[in-house]
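Once you scroll down, you'll see the structures, which are given as structure tokens.
Here, each number is a calculation from the coordinates, and none is a lab measurement. What you see is a predicted model, and the numbers here were worked out from it, not measured in a lab. Cβ atoms are built from the backbone, for glycine too; each structure is taken alone.
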Structure P
Amino acid sequence: MFRDTHVGTRIEAPAYVFSGGKGIDQFGLDSFMAEAVLLDLRNKKAGEPIDDEDLEAAEERAGLALREGETVILHTGWSSSLSDMSVPARHPYLSENGAEFLEFKRPFMVGIDAPSLDPDGGKGYPAHSILMRAEILVLEDLCNLEKIQQSRFRFMALPLKIRGPTSHVRAVAILEG
């Protein structure tokens, strides 16, 4: 039996949100290795949504355009705030229209350095649902994104060999030079 601890860096598949959706084990191992882009969204404050305009502005600042099939990583700076007790517990999150923007771009995975793509205490999982109906996987609780000094790089997030809707992963950025 699979038990979802929902802590630490993890990947979530459509079965996490949809009954009958694909589980982690139904994706080939090679699909967890892809080109990635890092979008700097550290200007977002605690509890603020990340919408399509924020994503477009981050693309422009990075001088790139999102490509189909790659991994999109949202760097909010939230994980580095965990040790600062003066920072509110609410994290920036992906709005519904932000999720629809990413769905249109067709990445394979979308990751964030926060506990969830969706807001704390929200009803349901709107961002998860939008992405996962298109079989776009979700990565959460990524860390050390401030160490990545490139906008585009090779990325791996390898899940455990288990059946289920989620898995812990070891996420690795492979940088040039």
Structure Q
Amino acid sequence: MDVRTVALPHLRRLAEHTDETAALFVPDPLGPICLDVVQSRQVMRVFAQPGSRMRWHAGTTSKVILAHLPEGEREGILAQGTFKRYTAHTITDPGRIRQILAEIRLTGFHVSDRDLDADALGVGAPIFDGSGEIAGAIGVAAPAVRLHDGALGRIVDLVCAATAEISRQLGHPPPALLAGDD
């Protein structure tokens, strides 16, 4: 199944339930590409553009995808080493980026705090295909002034539930089955 087709109804629900912008990104050797977007209806919002390419080290979904690439690919990207600083919060040190990527693999999601846009926060989680490979990531982005801790926690739960369901629809087994529980 096509990840975009499966993800679109989930993007719509995320945008509706959070009233923020929801986007689907897929891996590409030159950096994740935005495949689809459902824009927030809010006047003040974070925009995403289908077809746009992201940088590996800044933004939520970029780091989520990078965290789940095969180790050789991930290290090849990090070895390139020269990462642009977009805001005072952008992390450019490959060692620190590695730590963040390990945290993402551990938690299953990432909250990006003003590292690509000084006024925006994002929540992202991975989508896996039937073979367990990273197929993409969904992110919800919002102006930082609107997302307090309670709202962030709710959005994390919604994004993680959506990506788990998309992964399931793409043939990826649920976590309990991966752990050997029936």
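A few comments on the model shown:
- Distance in nm of label points 7 Å out along Cα→Cβ at positions 43 and 59 - structure with the largest value, from P, Q: Q
- Which entry (P, Q) yields the derived value 0.75 for FRET efficiency 1/(1 + (r/R0)^6) of positions 131 and 147 (r between Cβ atoms, R0 = 41 Å, to 0.05): Q
- With Cα extents along the principal axes in Å, for residues 19-114 alone derived as 39, 26, 26, matching label from P, Q: Q
- Looking across P, Q, the calculation of relative contact order in percent (Cα under 8 Å, 6 or more apart) that yields 22 traces back to Q.
- Structure responsible for -4500, with helix-only ellipticity at 222 nm (-39500 (n - 2.57) for each DSSP H run of 4 or more, over all residues; to 500) calculated and labels P, Q on offer: P
- A value of 1.23 for Cα Rg over 2.2 N^0.38 Å, for residues 91-154 alone, calculated from one of P, Q, originates in structure Q.
- Computing distance in nm of label points 7 Å out along Cα→Cβ at positions 75 and 107 across structures P, Q gives 1.3 for structure P.
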